[in-house]
Structures are given as C-alpha cells and as structure tokens.
Structure 1
Amino acid sequence: MKMLPKYLRHWIWIVPLFCIGCFSIPFTRSKPIEALVESDFSLLPQPPEVDYANETSWAALPWRKDMADSLPRTGLSDAQASANVDVFFIHPTIYTGSPAEKKYYWNADVNDSIMNASVDGSSILFQSTVFNGSCRVFAPRYRQAHISAFYTRDRASGEAALELAYRDVKKAFCHYLEYYNNGRPFIIAGHSQGTRHGGKLLHDVIEPDAQLLKRLVASYLVGLPVPPDYFSSLPLCDDPEDINCFVSWCTFQKGYYPPNFQSSGYNNALCVNPLSWKADTLIVPRSENLGGIAWKFNKVIPKINDARVHMGMLWIQEPRVPGRMFINLKNYHVGDYNLFWFNIRENVKQRCDAYMKQQAKLLSPSEHTE
C-alpha cells in the first residue's frame, strides 16, 4: 500500500495566515498550480542530478552553521556536537507555485536559491530543530515533487515526480550511511512529502537490513496516514521510551472528517498521540502540552491544545493562540510539528536515552559469568 493521500488544496493558501503553523512558506510565483497539473512528466525537462558529496546539496549538516541549529528561546541547547544519535530529516513540500524561470515543472531544482531559502526558513527552522537537543541533524535537499503531484488527474506523471524525489532521498541516505554515519544509531523523520519518502526508505532500505534496523532508534512519520500493513516488521510505538518503532499523526479539528477521509486511508491509519505517546483514544488535556512555537520562532505558547486519537486522526480543540478568533481551520496539517514542538523535543531525548541505555546493557558483561 502507498502512503499517498490526496492533499486538500485550501491549506496551501492558508499557511501565511495561520501563525502557529507558519513553517511551510508557500513557494509562489505568478503561474497558478492548476496550469501545471496536466503537464506530461515524460515530455518535460527535469532538474539536474544532485551530488550529495557537495555540502550545498544539504539543507543541514551538524558541523555547519545552518537553520537546524536554531533555538526558540534561551535555556535550550543545541547539542549536536556531543550527540550520540543522528537524525536524517526529510522536509515536506515547499514547491507549490510556478517553476523557477519556467524551466522545471514537476520537480524543484536544488540549485534554486529562492526555493532553498524557503525550505531553510520554514521546515528546517520549525521542524528539524526539535531534534538538535539530542541528535546531529542531517537534512538533504532533494528534487521535491510539486504539490500538484498529490492530486493531479495525471496519476502517472504525479507518481513519476514523486519517484524522482524519492530517488534523491534514497541517494542522500546512502551517502549519509557511507560517509557520515560511522555505525551510529539514527532516527528517520519527516513531514508530509518527507514522510512519504521516509516511509519508503524504511520499507525498502532499512527493514530488509537487520543491522540497519537495529540502529534505528525510532522514526517520526508525521503528516501522512500510515496504513496498518505498510511495514512488515517495524511496529508502532506505544510508549514514550519505545525504540525500534515509529510514530505518526495527522492533526485535525475535533469533529472534522476530511473529504478524502476513507480514500486516503485516514480512517484506518496508525496514529500516536504526541502528548502521551500512546496509541489509545484517551483525551490528553492541554495542560500536558509543553508548548508550541509561534510563527517567528521566537515565542513559546504553553498549553496550546489538547489531543486525542480518533479513527486514525489526531483530533485537537482550537489552539489557544493570539488572534484565534480569525482562524477558521479544520485541517492542522501545517501545525503537525509546531503545535507539539516541546513534547516532540522531549520525546526524542527519551527515545535516544532509552536506546543508549539498552546498548549499554548489551555491551556490559553478564552478572552471572563465572
């Protein structure tokens, strides 16, 4: 089965207005996305191949100053220099407008400086930073598929664009393993399109390799529904300290069912509550929310919302943010990370600590040796 829901179009244009979820800055130019939907992938030029030996092909590297080093307030630490675990983070779709210089349609060019600035100032800043307190952050640039790939009537072109993007992600991960990892434990994380590619990476590359699977601390597959039978051996996490497992959620307003509820697999998706890290259906009150991040990445909003797993979705009540009376949002896709930023950051540490503790036990001599 494929983790490929048909995206709702409205959230693309709401993003700049919804402060708490303003990580995903739309890449908008003059040409509307509808004009791109029916273009045949096979008849159009594609961006050049990406060389991951070139550091400019990475949005974040732990030894380089970049947006992944950012912190929203004092008192937090960027611990990448001393971290025992890595995270391979895959950013979501930022390519939502006309192609750069009207040259490439279905996939973005990683040499486009405007696109790169949008990626860095949105997903890398607001999402990848949850990991810098416990992990070295590696985030590749890749020829991301245009947003229209998810809802075009030309499914062959949409699939081809997504497959090209995935090939880049897989190539970047293989480069990371060969040159940067050095046998260290790691996390796979992403959002939206990034989760689509991260899920395939786990399914195609990591699950079949027993040694790689042992080094997987956990995976954060956020913003796309993951069907129950997608993985053969990788289980859903059901405790804050579970390891060698994955978590996933898609955030919606309480009482709301998206139009594509069943066709996109939300109705039976595997879902974990990021306030309790349980897969049960209990309501976790907003008092358990350690804080979301405001739109300028300079303000923490504690107790912003509650959360409850309901029929494969994560339901929340209206977030308590300034100006909320002007927000009429049912799909909180844009806030999947922002709304739970501090809880995610704390949980990353919990899972990394649990993994290292387990490894220490495995390496320690038996208490019963003679």
Structure 2
Amino acid sequence: MGLTKTIWANPPEYLRMQQPEHPVLFFAPSVLQATARRFLDGFPGLVTYAVKANPDEMVIENLVAAGIRGFDVASPAEIEMIARIAPGAAMHYNNPVRSRAEIAVAVAHGVRSYSVDSRSELAKLAALVPIEGTEISVRFKLPVTGAAYDFGAKFGATPDLAADLLAEAARAGFIPSLTFHPGTQCTDPMAWDAYIRTAAGICERAGVRAERLNVGGGFPAHRAAAHAPQLESIFALIDRVATEAFGAQRPALVCEPGRGMVAEAFSLAARVKAIRDDSHVFLNDGVYGGLAEMPLIGAVDRIEALAPDGHPRACAPVGRVVFGPTCDSVDRLPGEIALPADLAEGDFILVHGMGAYTTVTNTRFNGFGDLQLATAMRLRA
C-alpha cells in the first residue's frame, strides 16, 4: 500500500481518471481532524486514540495536528511508533496481557499507565515497572448489550475480582484506576451507564478512590445510512452518570476511541469484476481484504455504485449476493447487498466509513489485496 502524492477532489474524480483495477482506500485528512475535534470538544476528559484501529502514520500525524495528546497502545511496535511520531504524548498500555520483554520495551519508552485483569499480570507488573507514578487501571467486564461483539469474551475481571485488584494495586503504591470496554460499535448509550455505576460500586467495595476511569472505546461509527451516531448524547450521558455514581469521589475520565475516531475519514472503492448470470456480483475486494469486518459486525449500507465515468448508477436497488475475488467460498459479504439494478461489470462500489481495521486486516490471500491509498479533499462528490 502506498499513498498517492496527488490530492484528489473526491473519489469519483480519481476513479474516472485512473480506472484502477485494484481496490482503493480514500483518505480525507480534513474529516479525520474534524472528528478528533468533535471528541476533544465534547468528551468530558482526556481523549486518547486506540492505535490498533488504523496505525498508519498519516493518521497519527493528523490526529496530533488536531490536538490529540494521548494514545492507547497494545504492542511494542505501537509504542515505538508513537514515541517517534508524537514524542511526549501519553501512552496507555491497555492490552492486559504482556510478555516480560514487551513490558521492558514499555518501561524503556517511559510508559506509566497499564491495565490488568488478573492477579498474575498485576504481580508481573509490580516486579518489572517503576511503582511510583505508575497507573494501574483494572479492567472489568459486564454482560454486553448493544454492541456488535463482546470484548469481554477475552479480557476483563468480574466486578468482585476487580475490587480485589484495585485494592491490591493501591496497597502496592500504584495510582489506582479502572477501565472497561462496552464492546465494539456500541450503539446503546446505556451500556456506559451500567459500566460507570458498576465502577463506582467496585471502588466502594475496594475502599479505594479511583484516580481515573477509562470508559473505553466502543464509540460507534456511521455504518447504517439511517442511523448516524449521536456521539454528543453519549458524551453527555457519560458526564452525567459519572457525577451521579461517584459524587465527590468522581475520577478523571478518559476515553480511547478507535473506530469512532477514524472510520469516517476513509472510503473504500472496489471494482465489479463480473456479474454472474445477472445474479451474483464479484468484486476485486472482499473479506480477505478491506472488507474483512463485514461478516463480523454486519455490512455497511452507505454504498454508492458508480459507472466507469464516475457518475452514479440511478436505477432502484435490488438485493445482490456479493463475493470477493478469491477462490474461497467464505469470501462473501453477509446477506444481500442493495445495489442498483443497472450495475454493470467495470463499475465501482464506493463504501463509506471504512477507516477502521481496513488496512490492518488486509491480506494477500490468492495474490489479491493490493490496496491502494489516495488522498481526497472530501469523500463525497
């Protein structure tokens, strides 16, 4: 993948002039910076970016330019990149399980915030990181509602264990904090309500005042055309419930959006390779490429179909079975995708809101996956 030096007015202009035979991911820096400012202006606390969602250096650079000063990092590679691109930025190492070698890299780069969800990992950190001035953020979990899938299936302590870990971290001399993740693409604001009130209960059982509460990521991206995320409503709920639940003991708040921060700044164009017997549509991208998430969390319906000259197809949509380019039958988008009845071979399918996890999950299976990157001033004509 390589970013083109030309800045295009919009994706249709690029597609019309370049006629690409490989998928193209369009990046609009202005959209990314506007989203960052939306979080910075609306969230009642520290905004950090979850690097895993899209670790491209141009993304990090634009977030720094917009005012982001904190990053959720999950590996030595992410730590080293942030240290290089954004020296002095806060780094929260919130992958709860790390090897001793990985911890050593974090310590060498001055990381002072770690999450844990087990006694064994807390003991490991206590033996390897400086205690004074280091934050231990205990990650807990609840049954998930309103999210596309459950992060708690892998990480998170029960509230009872979290209370024990919080008390233990405080006794050891760490800065005691709490963190949770409501689940990816969480469209139910009440998930944050339940988690914040549980966090207050954990502090009460532990007899510890949490210095900070990280309300996680999970902020939804705009995947369904009819349902634009109401981020400001989620921010207001978090602010209100934190005060109600903690009162005078309210901790400082942190969030770590990944998908909700970066998704809207990218659109993905795939080309129609064939339409088999006026039925099945075959694209040059699929679930082994930039569309890998669709079987997991559902298809994006913010889709435009463009003729090779860049003009939109105008016929009423019909449901189509859509396959990717590989010879694996798993390479199919979920359900049926509504596409114009006059869709033709050589047309382009432009999918909006595709900035999260698209580049990091792209593979070269079957020799496909040559995903091109292009910069656009805007993502709609």
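Where a number appears in this text, it was derived from the coordinates with a stated rule and is not lab data. From a predicted model like this one, the values you see are computed outputs, not experimental measurements. Cβ atoms are built from the backbone, for glycine too; each structure is taken alone.
Each of 1, 2 could give Rg/Rh (Cα atoms, Kirkwood Rh), but the derived value 0.95 comes from 1. The maximum of percent of Cα pairs over 15 Å apart, for residues 154-257 alone over structures 1, 2, that is, the highest value, falls on 1.
I have -6000 for helix-only ellipticity at 222 nm (-39500 (n - 2.57) for each DSSP H run of 4 or more, over all residues; to 500), calculated from one of the structures 1, 2. Which structure is it?
Details: 1: -6000; 2: -9000.
Source structure for this number: 1.
Taking FRET efficiency 1/(1 + (r/R0)^6) of positions 114 and 338 (r between Cβ atoms, R0 = 30 Å, to 0.05) as the criterion, the largest value within structures 1, 2 is that of 1.
Supply the structure label, taken from 1, 2, corresponding to relative contact order in percent (Cα under 8 Å, 6 or more apart) with the calculated value 19. List each step's numbers first, then the result.
Working: 1: 19; 2: 24.
Answer by label: 1.
Compute FRET efficiency 1/(1 + (r/R0)^6) of positions 170 and 266 (r between Cβ atoms, R0 = 25 Å, to 0.05) for each of 1, 2 and report the one that scores greatest. Can you show the working numbers first?
Numbers: 1: 0.40; 2: 0.05.
Going through 1, 2 one by one, FRET efficiency 1/(1 + (r/R0)^6) of positions 170 and 266 (r between Cβ atoms, R0 = 25 Å, to 0.05) peaks for structure 1.
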